[in-house]
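Alright, structures below, take your time with them.
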Structure I
Amino acid sequence: MAVVIEVSELTKCYGGRTAVDHLSFTVRPGRVTGFLGPNGAGKSTTLRMILGLDAPTAGAATVGGVPFRRHPRGLWHVGALLDAGQVHGGRSAAAHLSALARSNGIPRRRVDEVLGEAGLAEVAHRRVGGFSLGMKQRLGIAAALLGDPPVLMFDEPVNGMDPEGVLWVRRLFRRLAAEGRTVFLSSHLMSEMENTADHLVVVGRGRLLAAEPLRDFAARGARRSVVVVTPQAVELTAVLTAAGASVEPDGPADAGKLSVRGLPADRVGELAFDNRVRVDELTTRTASLETAFMELTADSVEYPAGQPR
C-alpha cells in the first residue's frame, strides 16, 4: 500500500519564537522529495515532529494516515536518519543494528543484509566510536533500511561522505523511490537535490514557500540572462539600457563582462553590430537551482552573512 506523509498546519513554538509556522505539505511515494530551507528554517524540527520526537504546538503530522507513534514496531513503517552521531560509540556496528532489530521484531539476517548494502560488512565488528563521519552516515542509513520500510526520511545524509559514498547514496535513494517508497530528504547541497530529487518542499522561517516538482521550481525561479564580453562595456551598456534591458557587471568592473536581462542573445548581438560595438563573447546563461533557491529564500535567511546585526 502506498504510504503518504501528511503535514497539516504544523506549528512549533519555543517560548516566544515560532520555529515552524502553520506548515502544510504532502510527501508522496514513488519519488524523492527534497526538503530545502536556509539554516534555522525549521526543517529538522519538522522532521522530528513527523517522527513524534517533538510534540507540535498545533497542527498534525501523519504517516499512512496516523501519527507515527501509533505505529507498532516503528522500523517496519519508517526508517530515519536524523543525526549520525546519535549512536553508542562503544558498540560495534553489528551490535547496534542487532539491538534495533530485536526491539522491532526484525529477523537477524537483515542486519547482515543492510551492513552489506551500506558497505560496512568488513567493519561490522568494529566499535562505532572509531568510525569516520561518513561511516557513521552509512551506519545510520543501514539502520533506516533495517525494517525494509515503505517510508524513509534523511536529514543531511551525505555530510562527511567521500565521492563514492555520495554516489552510492544518490543511487540508493533513486532506487528506493523507484520501488514505490516514500523518500523524504533534507539537504543544503543544491547539487545533490538536482541529481536526486524529483519534487521539492521549500521552507523559510518555518513557513511553506514552495511545494512543486524540482523542474517547475527551477524554471519558476530562474531568470535567463545573456553574458557579453566586450572592450566597450560603457558604450554597450548605454545601447542595451536604451533598448529596455537590465545590464550589470558580471565580475570586476574593468573586466568588460556584462550580465544582460530583458533581451535575448540574438537581439543583443544585433544591437551591438548596429552600433559598431565590438563583442568578443556572447552566451546565454540560465540560472541554476541554487540561484532559484537563493532568490526565493532571500527574505527568509535568519543570519545573512556580511550584514551587521
Structure II
Amino acid sequence: MMLAERLTKRYGPATVVDDLSFTVRPGVVTGFLGPNGAGKSTTMRMMLGLTRPDSGTATVGVRPYRDLTYPLRHVGALLETSAPHRGMTAVGHLSWLARSNRIPRRRVDEMLDAVGLTGAARQRVGTFSLGMGQRLGLAAALLGDPPVLVLDEPVNGLDAEGIRWLRELLRAKAAEGRTVLVSSHLMAEMAQVADELIVISRGRLLAETSVSEFIGRHGRTFVRVRTPEPLRAAQEFQAQGAASVRRAADGGLEVDGLPAGEVNRIAAAAGVPVEELSTHTGSLEETFLKLVDDGGDPTHV
C-alpha cells in the first residue's frame, strides 16, 4: 500500500500540489489521472523521495521511501524524466542496480528477456529507440520483484504489442496482490487496465474511486435513437422534458435527461417510427474531460 497524507509542494508563488491525500491499495491497478500541469509527476516524485514536500507525508507500507534499505526490492519505479547514462549497456545498467540492491544476478537476464531486450543486452543505451529505452526502464522497475510499482507514462514509445504486454503484466501483478500505480494520458488504455482511479487537477484531489463509479457519477448517460424522422422526434423529446437532443454525425439522435423507456413511450405516442433505441454511457476520456472542464466535483467519491 502507498499512502499520501496532505502533501503540499510550492515552487515560489505557485502551489503545484495542494493538501493532497489518497491511498493506493494492493490487489488493484490504480490509474493516476490529471491534465498537463496537474501535479502528477511532482506527486510521484514526492512519493519516491525525489522531491521534498513542503508539508505532508508519503509512505510505502508504513515507511517513507528514503528509509528503505534496498528500495528496488520494495518499489519498482519508472519516471518519465529518468534515464540511465547513454554510454552504459543495458546489461551494465541493470547489473549495477542489482548489485547495489543485493538482487541476484540472474534477475538481470530474466528481466532483459521479459522485456524483449536480450538481443540488445550489450548495446549502448544511447543508441536505443524510445521504445527500447522504455522497455529498459520497465526492466529496471521489475528487477527487484517489488510488491509496489509506480509507473509514470509507461506506454510511451511502446508499439501495440508492447502495450498489450504491459497491460497484461500490470493486471497480473495486481492479481498477485501487489500495489500498482500508473499514470497515463492515454484514456482508452487506462480504461482497459485500471480498476481504481485517483484524479487530480491543479494539485487537488477531484476523485478517488473505481472506474465504473467514476463514469457513473461524473459521466454523461444518454439514449441513442435512430429514426427516419429525426426532426419531429427531436421536437417531441424536447417538448416532453429532454435536457438536450443532439444530432450525431451518423444522423442518429442523442437524448439527454430521459430514460430509455420514457423516450420509447414518447416516440410511440407521437407515432414516430424508431429503428434503434439504446442507452449509452460516456467513455473514461469523455468523463475525465467533462469533470476537468467543469472545474471538478469537490465531493470525493
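Every read-out reported here was derived from the displayed coordinates using simple, explicitly stated rules and does not represent laboratory data. Remember, it's a predicted structure, so these values are computed and weren't measured experimentally. Cβ atoms are built from the backbone, for glycine too; each structure is taken alone.
Annotations for the structure displayed:
- Structures compared: I, II; top value of FRET efficiency 1/(1 + (r/R0)^6) of positions 63 and 199 (r between Cβ atoms, R0 = 25 Å, to 0.05), i.e. the largest, recorded for I.
- Comparing distance in nm of label points 7 Å out along Cα→Cβ at positions 95 and 191 across structures I, II, the highest figure comes from II.
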